[in-house]
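Student: See the structures that follow.
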Structure P
Amino acid sequence: MKKTVKKSTPKKVKRILVVEDEKALSEMYVSWLEMAGYEVLTADDGLVGLNRIMHNQPDLVLLDVMLPIKDGFEVLDEVRRNPKTRKLPVIVLSSLDHDFEQRRGLKLGAEKYLVKTTISPDILYEAIKDCLL
């Protein structure tokens with residue numbers, strides 16, 4: 001009797017765009033994500049972030065709120081209004097932890113709103129996993 005060996009197709013590495021203007025935070029997120037096996041792109045303002053979303057087709061976006069040129073809420077609004085990116089998972093990462101900002105981010109269509117001061121690699125990995133399922 002001949003055994004059939006099932007060939008597994010390699011998993012496509014998920015691409016995550018980090019839109020964060022604070023260099024130290026951006027580098028930290030990139031390090032965490034690369035250790036977890038993700039391909040990572042970065043942008044340090046909202047306009048560059050929108051351009052990377054449109055041209056690099058990330059699987060998920062980590063989006064700061066307080067950004068130069070276009071803030072994260074403006075970016076999120078444009079992403080949700082564009083038919084090509086409407087379903088793109090976006091996790092807002094912000095130092096703004098007021099209920100108003102959290103409600104606004106979720107109302108604009110963010111899958112999750114995480115406060116930077118309480119984030120850890122495990123919290124971030126879990127949020128990403130939830131959004132990419």
Structure Q
Amino acid sequence: MRSFLDTNVLVYAFAKNDTRAAAAETLLASGGFCSVQVLNEFVAVMSRKLHMPWREILAALNAIRTLLEKPEAITIETHERALWIAARHGYHIFDSLVIASALAASCSVLYTEDLQDGQNIEGLMIRNPFRIRET
């Protein structure tokens with residue numbers, strides 16, 4: 001199973017005192033894919049919202065790049081697919097770009113807390129790894 005990690009998973013993997021950190025760390029350690037967009041969003045959140053020092057952000061990025069496959073680039077084809085996803089499913093363009101990037105990386109699951117858990121888009125299952133599921 002090829003998995004794609006959204007920004008929030010990466011943020012929680014490096015956040016201090018967050019109950020979601022353990023689940024996020026496990027996902028990150030398991031490997032998978034992300035995109036350049038996700039890396040840029042990670043930097044923005046860690047610097048602006050969490051006020052992480054630059055040396056720690058760069059160390060975190062190094063760890064992410066070591067654990068995950070080469071980040072998926074945003075191409076014009078990815079952009080066009082994202083536009084179609086946004087129009088069809090009603091997602092914001094940036095969320096649609098994450099979905100399109102996961103599809104471009106041939107992933108079967110997208111881990112995120114931002115989208116509809118359980119939704120399947122073109123064979124990509126969206127999963128919220130922080131949601132408690134009933135058995």
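Derivation of every value follows stated rules applied to the coordinates shown; laboratory data play no part. Predicted model, so just to flag it, every value in this text is computed and none were measured. Cβ atoms are built from the backbone, for glycine too; each structure is taken alone.
Student: Out of P, Q, choose the structure whose coordinates give FRET efficiency 1/(1 + (r/R0)^6) of positions 55 and 87 (r between Cβ atoms, R0 = 30 Å, to 0.05) equal to 0.10 when calculated. Can you show the working numbers first?
Tutor: Values: P: 0.95; Q: 0.10.
It traces back to Q.
Student: To continue, here is another question. Out of P, Q, choose the structure whose coordinates give relative contact order in percent (Cα under 8 Å, 6 or more apart) equal to 20 when calculated. Could you put the intermediate results ahead of the total?
Tutor: Values: P: 20; Q: 28.
The read-out was computed on structure P.
Student: Here distance in nm of label points 7 Å out along Cα→Cβ at positions 63 and 119 has been calculated and equals 1.4, so which of P, Q was it run on?
Tutor: Working through the options, I get structure P.
Student: Here is a follow-up. Hey, helix-only ellipticity at 222 nm (-39500 (n - 2.57) for each DSSP H run of 4 or more, over all residues; to 500) derived from one of P, Q reads -12500; which structure?
Tutor: P
Student: Oh, and also: Comparing distance in nm of label points 7 Å out along Cα→Cβ at positions 39 and 71 across structures P, Q, which is largest?
Tutor: Numbers: P: 3.3; Q: 0.4.
Structure P gives the largest value of distance in nm of label points 7 Å out along Cα→Cβ at positions 39 and 71 among P, Q.
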